[in-house]
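Below are structures written as structure tokens.
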Structure P
Amino acid sequence: MTQGYAGGAHRGPRVLAVCNQKGGVGKTTTAINLGTALAAIGEKVLVIDLDAQGNASTGLGIAPEQRLITTYDVLSTKASIAQAALPTLVPNLFIVPANGDLAGLEAELLAEQNRNFRMRDAIGALGAWQRTKPGEAPFNYVLIDCPPSLNTLTVNAMTAANSVLVPVQCEFFALEGISQLKETIEGVRATLNPTLEIQGIVLTMHDSRARLSDEVATEIRNTFGQKVYATMIPRNVKIAEAPSHGKPILLYDFKSAGSQAYVQLASEIIERERRIAA
């Protein structure tokens with residue numbers, strides 16, 4: 001377990017918000033498969049499902065009837081993350097599930113002064129709880145799967161996060177979406193979380209046979225340079241099939257191109273985290 005740089009009992013977990021306001025870019029797929037890949041190489045990982053659709057919960061095999069305590073309960077301060085977290089089929093990988101209750105939370109929080117800090121406070125409480133359990137391995141990483149919009153829930157995630165991981169589909173309007181997200185990140189950094197940064201940009205649904213995919217990838221790399229990971233997630237039928245079986249792609253078909261890409265991405269992220277910690 002690499003607690004020294006990833007977080008550990010004293011520093012708390014490293015928190016990454018997986019975020020893009022555009023839907024269908026592979027955000028949830030990236031959150032659950034990156035979580036699986038990190039767990040597979042020895043990290044203890046918590047995925048927080050912050051989307052009312054609950055796709056991350058479904059993709060990690062958590063049925064609706066199992067979601068007795070959800071992110072709604074955590075953000076409305078009715079329960080702690082420690083109470084809500086459920087084990088998944090993957091050793092060392094846990095999830096705080098979500099359901100439709102989350103859809104009404106934004107309206108409930110409008111009058112609350114600390115509404116943008118609910119997630120930060122909950123993760124802080126998790127770190128404090130972990131310090132009371134010295135015999136239990138702490139979470140090294142928390143991955144927050146954000147909704148496909150720039151709402152109060154997304155701002156909560158960014159306020160709580162050390163950095164933002166941005167999945168970007170290799171399509172025509174990709175750069176436009178990133179520029180909007182970058183403005184939001186800069187706004188959160190200016191007012192709520194001064195240390196927030198973009199940890200990296202993940203190119204998803206890359207089709208090596210399509211010239212447009214390569215053109216978009218090149219344009220994004222020219223714009224964001226080293227922030228863009230070398231690993232690209234291919235457009236892969238196995239990745240699309242896996243959630244319907246309640247499994248991450250690494251369990252559904254480990255040998256597929258999609259699985260191997262997420263293993264490579266996890267290695268890149270670990271290396272980048274090591275450099276940040278150093």
Structure Q
Amino acid sequence: MDDDVKAAVGAAGRPGAAAGADGLAPERPAVARPLAAVGVEPPALPRFEQWGPVERQPLSHLRRTIAERMTLSATLIPHVTHFDRADVTELDAIIRRNVEPARERGLTLTLTSFLLKAAALALREHPQFNASLDPGAGELILKRYCHLGVAVATDRGLIVPVLRDVDRTPVLELARELGALAQRVRAGKATLDDLRGGTFTVTNLGALGGTGAIPIINYPEVAILGAARAREEPVVRDGHVVPRLLLPLSLTFDHRVADGADGARFAADIVRRLEHPDQLLLEL
């Protein structure tokens with residue numbers, strides 16, 4: 001399993017041809033100005049033993065790979081994060097009403113399936129977030145497919161398997177695929193194809209608590225959506241204070257490919273869809 005993960009992220013990080021096969025990318029300039037950041041060699045650590053006892057634990061292959069990828073992303077990409085909140089009162093009610101009927105059909109209905117669907121549909125209208133940047137060519141590679149990674153916590157570390165064509169998959173089918181995929185990952189049975197080809201990532205920490213987080217982009221993607229735990233809060237609606245369930249969202253994106261206004265509009269479209277869950281259920 002760890003070898004599969006290392007191979008997958010290694011393949012994702014290798015530079016590939018940036019020509020726009022779909023005709024969307026402009027012609028490559030004769031001289032491309034590099035945009036990538038320059039790596040920095042870390043200084044030597046002090047000898048901690050001089051202050052007290054220490055223990056050294058070797059990193060697993062998976063943890064070493066995660067560390068390498070996070071360092072690469074944080075070094076190369078100028079991250080910026082936009083925060084928002086979605087009123088998921090109606091969405092939560094739908095999930096609660098249908099937990100048992102869904103379970104009888106072998107489904108585990110969760111908020112994450114709706115997050116994935118809302119993000120995928122919003123990506124149709126904001127394709128610059130479903131892309132990768134080719135710094136050497138000075139080109140943005142717009143992907144006309146929507147394969148979303150979803151962060152899965154395991155006892156070995158965080159793994160990001162990929163769901164295919166999320167924009168064209170009904171929410172209930174997404175719930176089925178997500179459950180099966182997460183089960184394979186946690187059992188150490190995920191294949192190489194399960195772990196590569198993602199265009200955008202969603203990470204939901206709601207089950208673990210917290211009021212928000214700033215996720216690091218899953219390179220070579222250009223954006224990631226994070227969700228924290230939804231909480232009931234007083235909200236003014238039609239001049240009255242009412243309790244509503246609010247979901248904190250954080251959209252981290254590459255500031256080289258999008259500005260703050262772009263991120264705000266993209267996040268607002270995700271919020272709008274989460275606040276109209278009936279429409280999400282009907283979307284194909």
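Annotations for the structure displayed:
- Which of P, Q yields 24.1 [mean count of other Cβ atoms within 10 Å over residues 158-165, calculated]: P
- Each of P, Q could give distance in nm of label points 7 Å out along Cα→Cβ at positions 54 and 214, but the derived value 4.4 comes from P.
- When Rg/Rh (Cα atoms, Kirkwood Rh), for residues 190-269 alone is computed across structures P, Q, the figure 1.08 traces back to Q.
- Among P, Q, which structure scores highest (criterion: Kirkwood radius over Cα pairs in Å): Q
- Which of P, Q leads on FRET efficiency 1/(1 + (r/R0)^6) of positions 102 and 126 (r between Cβ atoms, R0 = 35 Å, to 0.05), largest value: P
- helix-only ellipticity at 222 nm (-39500 (n - 2.57) for each DSSP H run of 4 or more, over all residues; to 500) derived as -11000 - corresponding label from P, Q: Q
- At a computed 44, 21, 15 (semi-axes √(5λ) of the Cα gyration tensor in Å, for residues 46-109 alone), which of P, Q: Q
- Value 4.6, calculated as distance in nm of label points 7 Å out along Cα→Cβ at positions 78 and 238, assigned to which of P, Q: Q
- Highest-scoring label, criterion being mean count of other Cβ atoms within 10 Å over residues 70-77, among P, Q: P
The numbers here are math on the coordinates, done by the rules we state, and not lab data. As the structure is a computational prediction, the values presented were derived from the model and not from experiment. Cβ atoms are built from the backbone, for glycine too; each structure is taken alone.
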